[in-house]
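K.L.:
Following this line, the structures themselves.
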Structure I
Amino acid sequence: MLLRWMLFAFFGAMILSRSVVAQDSDEIKIRHALAIKFPKMAVESVVKLPLDSLYEVILNGEVIYTNLQVSYMLGGGALYDLRGTKPHNITEVTTQKLVAKQLSSSEESAIKTVRGTGKRVLYTFEDPNCGYCRQLYKELAKMTDVTVYTFLIPILSPDSTVKSTAVWCSKDRNKAWEQMMTKGVLAQAPKSCSTPLAKNSALAERLSVHGTPAVYLPNGKQLGGFVTVAEVEEALRNK
C-alpha cells in the first residue's frame, strides 16, 4: 500500500512538472511571437486562462487576449466569465490589479496627506487650478483615518505647472497644498527643485486620466471625478 502511494505521488509530481514546463514553454512562445509583431512594446505578463488556448497578456500596460499561435488578438474590450450565476468581468479585474500596482509603486511622486491613523488609502490626480479639485479637498478633509496620495498633473494651463512646481518644492508640501486648495494662494515662494510632474503626467496618460480630479481606491478602481465623503466611505467599505 505504501509503495502504491509512493508511486502515485511520484507520477503525480511528474505530470505536474510536465504541465508547468508546458505552461512555461507556451509563455515563452507567446512572448517571442509578440516581440516580433510588436518590437517596441513590452510584454509584462502572460497568463493561461481556463479556456482552450486563450491567454491573457499585459502588453505595454494594456490587457489583451491571444491564442497560443498568436494568430488572433482581442484588445480594447472586456472578456466576461459566464460560468457562474453572475457575469464576471475578467478584464476589469486584471486592469484594476494593474492600476493598483502602478499607483502604489508611484507613491513617492505624490503629496502624502495623513489624517488620523491613515489606515485607509485613496489616490487622486489633481491640478492646482481645478475648481472641482478644491471642492474635493474640502470633502476629503472631513474624513478620518485616511491617507490621500495626490498626484499633481498640470493640465489646465501653463500657470498650473508654475503652481504645481511651487507646491512640490515647498518646505511643507501639505501646508502649501492646503493653502492652494482652500485660499488659492501659496504659503510661500520656494525655490525651484526637481519635480515628478512629467512622471505623474505619464502615469495619468497610462491610466487614461484626461481630466481632474480623478479618484482611485487602493484596489485600482476609479471612483470618478468629484465625489462626496459618503460616496468615498461606501466605496472603501465595499472594495
Structure II
Amino acid sequence: MYDPVMVQPMRDEMTQAGFKELSSAEDVDALVGQKETTNLIFINSICGCAAGIARPALIESLKNEILPQNLATAFAGNDVEAVDRARECFVGYAPSSPCMALFRDGRLVHMIERHQVEGQTAEALTKMLTSAYNRYCGEEIDESAEIFDPLNELQMTVEEAREKISANSELTLLDLRMPSEVEKGKIEGALMVDEKLGQEIVSSWPRDRQIIVYCQHGERSLTTTQFLRTQGFQNVFTLSGGFEAWAAAES
C-alpha cells in the first residue's frame, strides 16, 4: 500500500472533478449493477502516465456535451478490494492501471487500458474518451459515432509520404532499421538513427520540425513516433507498412 498521505492529492484531483471514490467490493457492485445508467470507472495510479496523461485527460473530457451519468474511481495499490472487484468486471482485459472502463446498463462497452495511455498526449486521450462518451453515453448508443484512434493520426501512407517529401525539401526521414535491413535498400536521404542521433533529436531538434520515421514493417517506427509526440514533436509521422510498403510500391 502506498503512503495514504502521499497519494491523497492524486485522489483529490479526481474527487474535486466530480468522481466518487469506490472503497469496497460492495461499492463496485452497487455501481455496476445499476440499470439504465452509464458509468465510468477510473483506476487511478501513482505512475507518471496517470499524473501527466490520464488524470488531466479525464478532467478535460468532462467539458464534453455528452458525459457518463456516474463517475467513479479507485486507487490501485490502496483501494485493493474495490480495484480487485472492478477488475473482475473488466472481463477480457488484463489488470492494468491507470485504466478507464465505461459501462452502460451494467455492461462493459468500452475500455482504455494502460498501454493505450502510455505514449499518448493528454489531448489524444481526451479525444479517445469523448468519442466513447459520444457513442455510448447518449439516450441511445450512437453507432455512427466513431471511436477516436490516435494511431491513425500518426501514420502516413507511402503515397502521402511521397507527396510530403516532394513538397518539402526540409522534411527529415529517420531510418530505425538494423544494418542488415538497410542492405536491402533505403529511402534516399534518410538518416540512420543510432544512440547519438537519438539523444540529439530529443535534446536539441526544434519541435516543429517535419519528420517521417520508418522501420522495416512499421511497428518500431510507430512506437518511436508516439515517443517523439510525447516529447513535443507534433509534425512527426510513421510510414505505414515501413520500408517493405515503400519498396512494394516501387516494384
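K.L.:
Give the label, chosen from I, II, of the structure having the highest value of FRET efficiency 1/(1 + (r/R0)^6) of positions 77 and 229 (r between Cβ atoms, R0 = 30 Å, to 0.05).
P.N.:
Largest calculated value belongs to II.
K.L.:
Here helix-only ellipticity at 222 nm (-39500 (n - 2.57) for each DSSP H run of 4 or more, over all residues; to 500) has been calculated and equals -12000, so which of I, II was it run on?
P.N.:
Source structure: II.
K.L.:
Assuming 1.8 is distance in nm of label points 7 Å out along Cα→Cβ at positions 133 and 205 as calculated from a single structure, say which of I, II it is.
P.N.:
I
K.L.:
Ranked on mean count of other Cβ atoms within 10 Å over residues 69-76, which label among I, II comes first with the largest value?
P.N.:
Largest value of mean count of other Cβ atoms within 10 Å over residues 69-76: II.
K.L.:
The value 1.62 for Cα Rg over 2.2 N^0.38 Å, for residues 141-196 alone was derived from one model only; which of I, II is it?
P.N.:
It was calculated from structure II.
K.L.:
Which of the displayed structures (I, II) returns the greatest value of mean projected area of the Cα convex hull in nm² on calculation?
P.N.:
Result for mean projected area of the Cα convex hull in nm² over I, II: largest is I.
K.L.:
Something else: Comparing distance in nm of label points 7 Å out along Cα→Cβ at positions 101 and 173 across structures I, II, which is largest?
P.N.:
Structure II comes out on top.
K.L.:
When distance in nm of label points 7 Å out along Cα→Cβ at positions 117 and 221 is calculated, the result is 2.1; to which of the structures I, II does this value belong?
P.N.:
So the calculation was done on I.
Laboratory data are not the source of any read-out in this text; all were calculated from the coordinates shown. On a predicted model such as this, the values are computed, not experimentally measured, just so you know. Cβ atoms are built from the backbone, for glycine too; each structure is taken alone.
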